[in-house]
Structure 1
Amino acid sequence: MHSTRKLVLFIAQSLDGYIAREDESLDWLLKYEGSGDNGYSAFYETVGTILLGRRTYEWILKKVQSEFPYQGKECYVFSRSLSGRTNSVTFVNQDIASFTASLKAQPGQDIWIVGGAQVLNPLLRDNLVDEFIIHIAPIILGGGIPLFKAGTRETSLDLVKVTQYKEFVELRYQRNESGPFG
């Protein structure tokens, strides 16, 4: 157990900053060879809670043919249209930043922001994201769904580690608390 829960963004993107094609396809991501699971298993062991937006949740249900991939983790899906619980997730219709700040204050393992922008942007706006683990795929898409939307809050980061997984590079940053924008 960690004494302070970190809110972590762990995600892959193209070299030019896109997380998916306009049609939400990730076909380009699967064309490249990593090393094992690119550190996913080790990261996943540090996570106790997962945050998703409704669109990301529905995309996972549509694309993943096996059981929900985050079984056994506390999963919250932010939605204005869905409510209640399933066996796998709890739907939340509350302010994303306030809800997440209260989760961070509770004891437990780290919190993973799976996506999407509707979840990430309010967390960036309120300076709640502690760590950014970004895997860069060796492709320039030239368009698609960007990781960071225009108007995202300027945030100062410290580079903690760079790891190469064959064709992928993992950049690990922590929010710089003392920086001009931290």
Structure 2
Amino acid sequence: MRRLLLLRHAKSEHPAGTADHDRPLNPRGQEAAPRMGAYLAEAGLRPDYVLVSSARRTLETWEGARGPLGGNPGETAHALYEAMAPQILDVIQGAPDNAGTLLVVGHNPGLQDFAVEIVGHGKKADRKRLATQFPTAALAVIDFEAESWSGIAWGTGTLERFVKPKDLDPDADLD
């Protein structure tokens, strides 16, 4: 079995004169990232391998989230920046097979499109929530009956859960 953790970057700033690739997290994102890392650790969702888009906001999201998970530095994957669903699939299919649980930190719209296309099974309500919105710092946990990452294909994943930061603290403004 393979387990894929898809984490969208936390909320970011849009400073004037800053290139999209260089946008930092805003205070809300700086709060949401460690909260999602704590959730991953508490839920036993510890990645064996981490791929992070090269954008500043994804790197800062992983930096904020990784502490409770043992500090895995992750691998920067430039191909995830501005990637659409087919490119994300290519990156994931190239992940090392000794990683049973893979975490990918990326961006919309590609991340949500990928998740919707790769999931073929799971609770209907969770799948509908995923298709409706994949907000910043949200997490999709997708399981595959595959021997290797190269063996995953469209429609073969089972959505095990979909967690938004607001699910963890309904009163917080974290999405």
Can you tell which of 1, 2 yields 23, 21, 17 when semi-axes √(5λ) of the Cα gyration tensor in Å is derived from it? 1
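Of structures 1, 2, which gives 15.1 when mean count of other Cβ atoms within 10 Å over residues 98-105 is computed from the coordinates?
Numbers: 1: 15.1; 2: 19.8.
Answer by label: 1.
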Kindly point out which one of 1, 2 the value 35 was derived from, the read-out being relative contact order in percent (Cα under 8 Å, 6 or more apart). 1
Mean count of other Cβ atoms within 10 Å over residues 82-89: greatest across 1, 2 for structure 2
Upon calculation of helix-only ellipticity at 222 nm (-39500 (n - 2.57) for each DSSP H run of 4 or more, over all residues; to 500) from the atomic coordinates, which of the structures 1, 2 produces -5500? 1
Upon calculation of mean count of other Cβ atoms within 10 Å over residues 122-129 from the atomic coordinates, which of the structures 1, 2 produces 18.0? 1
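Readers should treat all values here as calculations from the given coordinates under stated rules, not as data from a laboratory. Note that the structure is predicted; figures quoted are calculated from it, not measured. Cβ atoms are built from the backbone, for glycine too; each structure is taken alone.
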